[in-house]
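Listed below are the structures to be examined.
Nothing in this text is a laboratory measurement; each read-out follows from the coordinates by a stated rule. Keep in mind the model is a prediction, meaning the values are calculated, not measured. Cβ atoms are built from the backbone, for glycine too; each structure is taken alone.
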Structure 1
Amino acid sequence: MTSNPDEAELAMLKLADMVVTELHHHSRPQSALSIAKRLKIRMSTLMRCLAYLGDAEIDGQRGLGWVLLHQDDDRLLLSLSDRGRSVCDDNAAQADESVR
């Protein structure tokens, strides 16, 4: 567990990167449960991260809008929004350019 806000923010940013990267590898929506299992995190931790990555407004702050959440019966499905996929593609292109 982190002890100060800076550490907590860095941990959330790292987790957000992991979630977005995992979703970027899939063209079809993925269940939140399977994402949590693959990343070896608790579902509650994933849900906190999704508040940051989704587009819901919480306490006057709107999320980034990079991840879409869709309820399918009892399953929560996640996928990258067009905006999220664009950010991932741009980051990948920048990484490729920096290697050259």
Structure 2
Amino acid sequence: MDLDPCLAEIVDQLRRVFPAGVREGDADYGALLVVLSDLLSERNLGVVVETAFGLDRHVVRNRAAGALSSRKPPAEEAERLKERMTGGGWYLEDDEEG
């Protein structure tokens, strides 16, 4: 798949931060979807996670919707994950924060 350079950069960062990958049952999965949803549209979130980790983009989009509503992880989990990601080389932030 030919990705937009911005999306390709996010995929590269995710692979650096999570070298072993991420699976749907992982403890950080919901928090990761919340973090990514601050940066990406629903469609792009699915594409990025599928490309980075081989998960089905449609399932990812469905899980992201749940992670943002009825199955939302505590805000502290997303913040802790964001800190760990930053420590692992993640440098993208939501443009609206700054």
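When mean projected area of the Cα convex hull in nm² is computed for each of 1, 2, which one produces 7.7?
This value belongs to structure 1.
Which structure, out of 1, 2, was mean count of other Cβ atoms within 10 Å over residues 27-34 calculated from, if the result is 21.0?
That value comes from structure 2.
Thinking of 1, 2, which structure, once relative contact order in percent (Cα under 8 Å, 6 or more apart) is computed, gives back 24?
The read-out was computed on structure 1.
From which structure (1, 2) was mean count of other Cβ atoms within 10 Å over residues 35-42 calculated, if the value obtained is 14.4?
Label of the source structure: 1.
Computing mean count of other Cβ atoms within 10 Å over residues 19-26 for each of 1, 2, which one ends up highest?
Once mean count of other Cβ atoms within 10 Å over residues 19-26 is worked out for each structure, 1 has the highest.
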